[in-house]
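Chemist: Listed after this line are the structures, all set down as structure tokens.
Here, each number is a calculation from the coordinates, and none is a lab measurement. These numbers come from a predicted model, not from an experiment. Cβ atoms are built from the backbone, for glycine too; each structure is taken alone.
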Structure P
Amino acid sequence: MDTSLAILVVDDSKVDRTLLANMFSGSYSLLEARSGREALEIMAHEKVDVVVLDIGMEGMDGFEVISAMKADPALAGVPIVVETSEHAHEEASLLAGADDFIVKPFNPVVVRKRVENIVIKHVLERERLQMEVQKNELLASRRASELLFAAEHDSLTGLYNRSAFFRKTAAYLAERPSEDYTVVQFDIERFKVINELYGSEKGDEVLLAIAGALRESVQDIGTYGRMEADRFAMCLPRAYATEKAFEQPLAAALERTGLDRQIVLCYGMYEVVDRSMPVDIMCDRANLALRSIKGNYNEHLALYDGVMHQAFVAERELLDEGGRALLDGQFEPFIQPIFDLSTGKLASAEALVRWRHPAKGLVAPGAFMPFFENNGFIVKLDGYIRESVCKILFRMAELGIECPPVSVNVSRLEFYDPNLCQNLIDLVTRYGIDPSKLRLEITESAYADNMPQLLEAMDELQRFGFTVLMDDFGAGYSSLSMLRDVSVDMIKLDMRFLSHEDEGVQSRERNILQAIIPMAKSLGLPIIAEGVETGGQASFLKKVGCDFVQGYLYARPLPQDEHIALVSDAVRGAFAFGEEG
């Protein structure tokens, strides 16, 4: 992309501005605005080719900025890409005049591609056509067709891109008012693993095979396109979709790649009832059905129903409520002790979040954490809990209590923030806390998700004095290779690995752990087993040489005052768990 093209990022969140700036660095000349008014002032004096605009800003929000730009002849033609986490805002922003939208939390590949498509359509197309017209009208016409094709089609597969699929499908349905249709969205379960194991070229071969199958089987009966990454969409006759006739051509195409046994396609379907509904909303409903079966290996197809819509509405309400709860201080850390398995003494602890709701009382994390992890709110929540833990450590230091280290979570999304390390260093410096007292837990899946940037950040944090733990060890798909590639200081063993009731399966799992734990210890990695709930688990862990234990067998998560009292007792030698737990 031509770096002479200027992109203006408008967002009142420094973290989001930084994330977007990093995504566009090297491809555009970057301008940043912290508010809608600042954005309009910049555009009054600077040439801007495309605007990336947050809808939910304080003061002058994104809708007001769009309205002001469309009312100004000098700015009316500047393309706008809206950033939002609210599905309701997507349609409203497009109707207001935005050209496209990107969804929070950001997917860097999707963000860059969508902005690139808008630039091609609105900026490069105009400039190139003007040059070609001056040379030759015929040549200019040919170039215009090429650019139009590029603006509507995915560059790898040649299928309609997201926006073109919406337009073409809307027109297709309008032309066939008396026929019944179903919108289908599908993707590849754990497509990232295929890319990692076999390389991106093989991954592209799989995507091209799917595209070829769609051309052969759907071209004459419906519409189809590539939404992003490994996600595709189709609009099919109702009977064809109900009979799942689309599965066989796709399976045959994947078989030719040689990876068919390792590829699982998951489908979400929405039966079109209201023709006036925008196609993007139809796709959202198909996507809700798809999301309902993600990670469920016994189901690979789901049909949208009203229950899913109610769940979606509940999630949106939960997000709004969570934002207010964070401002009101309703979230608080509960500290769960971690004990030395051989001595029974308190060794460290982990901070776990609880929501003290004014109406519902104490809400367990299972009721809100999965949703917050999916929509990116977890970044704000983790930051809030980390600072709360620092306040507890500071308070204990003032009381003269020697506090053991406390572990806090760092989500995988945070490693896309180039300021993460400095923010953590500034946090412990501000409270005068030894960084070794604030341990950082990173889930194993985060290492697989963003390895290079994560390893660089880990190295900087460890050099400053932080201790880094690999959380949920054994729950992922590549634990052994992680031990080889990642220089963590400790590992936390996920006892869900031993959760099967089948004795034969559990016996095999115990044998695996009996081999893995000594290997980890040979690398000098202390082991914490979390989620220990039975005496049998404890005896097994002691037998195989586990160092530390955490779980309800020993102590529940405690409010901060109870934790401080427990630490005080432990310092005086008045508390340790018994030989039998």
Structure Q
Amino acid sequence: MISSLLVANRGEIACRVFRTCRELGIRTVAVHSDADANALHARVADTAVRLPGATPAETYLRGELIVKAAVAAGADAVHPGYGFLSENADFARAVLDAGLVWIGPPPEAIEAMASKTRAKELMGLEPLKEVTEDDLPVLVKAAAGGGGRGMRVVRRLADLDAELAAARAEALSAFGDGEVFVEPYMEGGRHVEVQILADTHGTVWALGTRDCSLQRRHQKVIEEAPAPGLSSELTDSLYAMAVRAARAVDYVGAGTVEFLIADGRTHFLEMNTRLQVEHPVTEAVFGLDLVALQIQVAEGAALENDPPRARGHAIEARLYAEDPARAWAPQTGALHCLAVPDGIRLDTGYTDGDDIGVHYDAMIAKAVAHAPTRAEAIRKLAGSLERATIHGPLTNRDLLVRSLRHEEFTTARMDTAFYERRLPELTEPATDSYAPLAAALADAQGRSRFGGWRNLPSQPQTKRYLMHGDEHEVRYHHTREGLTAEGVRVVHAASDLVVLEIDGVQRKFEVARHGDRVYVNTTALTALPRFPDPTAQQEPGSLLAPMPGTVVRIAENLSVGTAVTAGEPLIWLEAMKMEHKISAPTTGTLTALHAIPGQQVEVGTLLAVVL
């Protein structure tokens, strides 16, 4: 029996595995990089071990150090989570060679399926060897790992070499393996997958389907179980292919077989030999704990002949610290508050006061709703996210709510190109015109209840706020009766709650302030100084770093004096293990180049100037 377990991972998945371990009475061991020394997963574990001598991005790829940490901490089992080394056969062997229990499939199964090129060969499919114009568009894909890293859609043959190089670099950084391959890109399809679970006694469960079609940058955003609208014949066919893939490699443990369904065709994508990020929707529908089952299977337990019956519908939304309107740019900073209404499952690696850094994935949490029907699950999750309190970096919360309520999603007509078509309408700023006034009244009441009152009529008090990039000035008066403002009746004003009567209807505004950031219900504002700094101007044509990160490369032959065209990629930043292009804002000449490969930059760092 396993008594102590190390999770070779970080963040949300480490915390989630630890939760099950506590319920089973298993002691927990965390590993962490220097950047994660105070991370939640390191704090909640019974024991934590620092992994030395590597950059934060590489730390969790140091398999030899993780095995050494497990032995030193007295762990007798290792759970890999997902990402990092979870599909690395050499790491699995190293765990087993150290006399530890590996919570995953045999190394031979990982080798057969974790490399997507070998998996396709096993399923009778082949990647493209040579790409011609007739093959376009194609998808460049990392052979190891997942999560959208190392993936590129190529629509022009002239772009193929550059995208291959970029995909190799990104895959090497994320998974320690730079192998990539090319396959046809099927547009307008649905991403459907089957959860499998197998024991050491020959039983293989197909635990339903999931639809993961809503994706950005080939990374899943919203997932649900079961996949809606599939015929029983198609579902049975997917189950059969998934079970066949598992049996072909003598699979043990939890895994996922992924497919793309388009134009009536089913295209095998890959088999993930690990737990998936979206596993909670399957747990909700089947009433199971997949982590507990992984542990029990690793201990030699036998599954029942048939899995339990599925009940109801579950939907998961991934909450990211990012700006969808600006090419999904990741955001960083302190997470002051994260809370969702009761009745929603929230899996997260953060708690109030934690810092969201630049070194790892931008996902803050996963919110999961389960209900008897799909429509009820959609309503439940959308309403809970809408009412959630999220104070900190900009997130994709509004995008999630709008996506869940979009007609294409509610009628199950979505596909993997959903955000390519719908992103502009889904990212229109949701402006509450009364939010700045509520912020000003709360601030005025919080500073001094009577400090602004005058015996004689005087000019109104004014405050300025930035909301969705636009400046708003609001005016109010301190009077003998209290705070007043034109066009509304101030029913109540306190530092944390303002109630305004607008056209006979009372509205409540919950207000919280952290530095110059003010949160009014779900609207984030920036309080502006009373007297703006006239010197705070950027040179025209400046290319500023949109996020903290590392300059990984600069366009070939780019130097001061080079002519560039609007939209031409000039500089590439790596942030949260993804590459981001910085393009020329206009057609002109490069007059300054400050970026250097390997340079660490903060938000707003001047990288170059084009005039």
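Chemist: Of structures P, Q, which gives 3.9 when distance in nm of label points 7 Å out along Cα→Cβ at positions 264 and 280 is computed from the coordinates?
Modeler: Working: P: 3.2; Q: 3.9.
Attributed to the structure labelled Q.
Chemist: If helix-only ellipticity at 222 nm (-39500 (n - 2.57) for each DSSP H run of 4 or more, over all residues; to 500) is computed to be -15000, which of P, Q is the source? Spell out each step's value before the answer.
Modeler: Details: P: -15000; Q: -7500.
Derived from P, not from the others.
Chemist: Further, regarding this structure: Say we calculate distance in nm of label points 7 Å out along Cα→Cβ at positions 112 and 232 for every structure; which of P, Q gives the highest result? Mind showing how you got there, number by number?
Modeler: Numbers: P: 2.4; Q: 3.2.
Greatest value across P, Q: structure Q.
Chemist: Given that mean count of other Cβ atoms within 10 Å over residues 184-191, derived from a single structure, equals 17.5, which label among P, Q identifies that structure? Provide the component values of the computation, followed by the final result.
Modeler: Details: P: 21.2; Q: 17.5.
Attributed to the structure labelled Q.
Chemist: Which one of P, Q has distance in nm of label points 7 Å out along Cα→Cβ at positions 160 and 208, as calculated from the coordinates, equal to 2.4? Can you show the working numbers first?
Modeler: On the way: P: 2.4; Q: 4.2.
Label of the source structure: P.
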